Every structure is written in structure tokens, then in C-alpha cells.
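Structures are listed in the sections that come next.
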Structure I
Amino acid sequence: MTVEETHLKGCFVITPKIIKDQRGCFFESFNKAQFEAKTGIITNFVQDNQSQSSKGVLRGLHFQTGDYAQAKRVRIIKGKVLDVCVDLRKKSPTFGKHFSIVLDAIEHKQLYIPKGFAHGFLVLEEDTIFSYKCDNYYNKASEKGIIYNDKTLNIDWGFPEEDLILSEKDLKLSVFETIKGSF
């Protein structure tokens, strides 16, 4: 696998080596030893989550604070998404900046998102299955979020806003300016 750091410090794109033949394909989706050797980040994933969504569903931008902050490794099992993360680490040189990447079930690229980041994704194909590992447990009291169309972040989702499908909870998320001191 190759591991490349994005322009956001500590955020990495992981590309597995895919072996294809007449039967289909095989790939090692993650190798802890290789990841740690290439990044210097010690991982200990403790919770796996998976969602299935229709085209146009936007989930996020979510994060947890305090003792329940989470690093995540995200990937697609089926379908395609635009995956977005935002650096919320106040002392980071890329504070308030975001990174986006299309993740799909063809290339099998993954994204490692460190603690101190908000995360969200937009589903680009019907019946998409999104999977992620977290290095900390979900804690409702620590959960926060930023509204997807925040003017300061100015994220280009590349999708007609009138066709987006969001939960009531995600439609009521805060703007970036109100959560700036979370990390």
C-alpha cells in the first residue's frame, strides 16, 4: 500500500495494491505495521461503523471533542462518495482548511483522518456502503458538527443543493465560527 500525506498535516490517503485476475480482485485493505512505519502514527481502532445511503445523502460535518475525540480510517465497500475533512486544530497551520477526495469501490482508496478534524461525505452513487474505523468510542455528549454549507469553509460539494438529502440533525449544525475553539 502507498500512504500519502494530504496538505493537511496528519491526514493521509491510503492506496492499497490491488491484485486482479480472471477471478476478480484481492487487496489488503489495511496493514497496521506498514501504516505506522510510513506515518509514525500509532493506531488502535476500537469501533467499526458502516452506513448505507442513497445518492444525494450528505452526512456531516461531524466530530467529537475532549476525551472522546476520534481519529478515523474511512473507505467505501460499494459505490462512491465525495469525502471531506476539515482541520479544527486551533494551533495547526491548516486550521479551518479542508481536504476532499472521491472514494469509491473501484480504486479502494481510503482516508485517515486524525483527531481534531470534522468529517462528512456526500453519496454520489445509489446504494453506497461507507465503512469506517474509529480509535475511540462514540459519545453522544461529545458530538458536535458544522453545517455543510458554512460560508467560512466554502466547501464545494459539486452537487445541486436542492437535491441534497440531510437529516434534521445535520440541518441544525453550527457554523464554523461558533466551534473554532473545540480543539
Structure II
Amino acid sequence: MDTKQLNETSKFLSYVLRHEPQAIGLQLDSEGWADIETLIAGAVKDGRTLDISLIQTVVSSSDKKRFSISNDGLRIRAVQGHSTASVSLQHVQKEPPEFLYHGTATRFLESIQQQGLIAGSRHHVHLSQEIPTAIGVGQRYGKPVVLKIEALRMHQQDFKFFQADNGVWLTSHVPMSFIHQD
């Protein structure tokens, strides 16, 4: 399997497991799990070559750990980033570190300054513990900028934080008063 095939498959899995499962006739349960055989059949009808070996390779080789396979090996899910209303992952609430970081593009700063960070079509705002990760996220959308979030202070004021299986921190929204741009 080449890198291009792995990247294309990862993007396809992100699309159907996070945003549009119905595009291939797939149903997700409330925790985001999908039957792998149904996923493969839907992909084939969509003109894609997908098999269990390719799926397992994408899941195990992903540095971002976007997906997980159930213990019985029969189901797969995206670990965070859902925009579909049928999924409501139950993450365990955690106390965050003092600071977390959000990567974005400079073109979004005006909107952020007005509204803070909002989940938009996703269920949560995504934050990272590392600045390089935030820079990488911001680069996907244009000229990157990293916002420093006073996560612990937010938590102390009753904002809820969760951590997805892949280490991404999640919260419902971040008011501007907790955001700093260095």
C-alpha cells in the first residue's frame, strides 16, 4: 500500500465516519460505531476499493489516531470531530492542563475576536497540548496562527473539558476572555 492510497482512504473514512455516513448508506450508533462490513459494501457501491486489511493499516498507521476499531474487530469509529447529529460520544470529563492551544488561520481571527472559539458544525472546539500540533492544524486553512487558551482557568469556572482517545482536548466553546494570541 502506498502513502497516497492510505491518505485517500483516511480522508474517505473521516468523511463518512465523521460527517456523511448516509452518503454510502452507512448508519452510525450514538457512539459513532459503524459495522466494518457495511462500510466496505458501501464503499464498493461508491466505486472505492476498500477491505479490512486497508482499514486496519489506516487505523494503525495514522499518527493522528483518528479512528479506532472495536475490541471484537467488527466495528470502526472516528474518535472525535463528528458533525453528524446521530453521534453523541460520551467522553470522560477531565481537568485540562493550564494552557491548551488552538491552531487556525489568520483569516478567521476577526470572527474569533467577536465570538470566541465556537464548535461550528462540529460537536466541540478542538484543542491541543502542543504548539507544533496547533500550527499544523492552522496551516490546513491558510496562514497559521496559534491561540493560547487558559484551559485550567476555564475549568475552574465550570467549563467542561474532555479528552478524545487520540489526545485531542474538547470543549463546547472558548470565550474571548480566555484566548491569547502571542
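Throughout, read-outs are computed from the coordinates displayed, never taken from laboratory work. Fair warning: this is a prediction, and the values are worked out from it, not measured in the lab. Cβ atoms are built from the backbone, for glycine too; each structure is taken alone.
Highest-scoring entry among I, II, by relative contact order in percent (Cα under 8 Å, 6 or more apart), is I. Looking at FRET efficiency 1/(1 + (r/R0)^6) of positions 52 and 124 (r between Cβ atoms, R0 = 30 Å, to 0.05) over structures I, II, structure I comes out largest. Which structure, out of I, II, was FRET efficiency 1/(1 + (r/R0)^6) of positions 92 and 116 (r between Cβ atoms, R0 = 25 Å, to 0.05) derived from, given a value of 0.55? Considering all the candidates, the number was obtained from II. Among candidates I, II, the computation of Rg/Rh (Cα atoms, Kirkwood Rh) that gave 1.00 used structure II.
A value of -8500 for helix-only ellipticity at 222 nm (-39500 (n - 2.57) for each DSSP H run of 4 or more, over all residues; to 500), calculated from one of I, II, originates in structure II.
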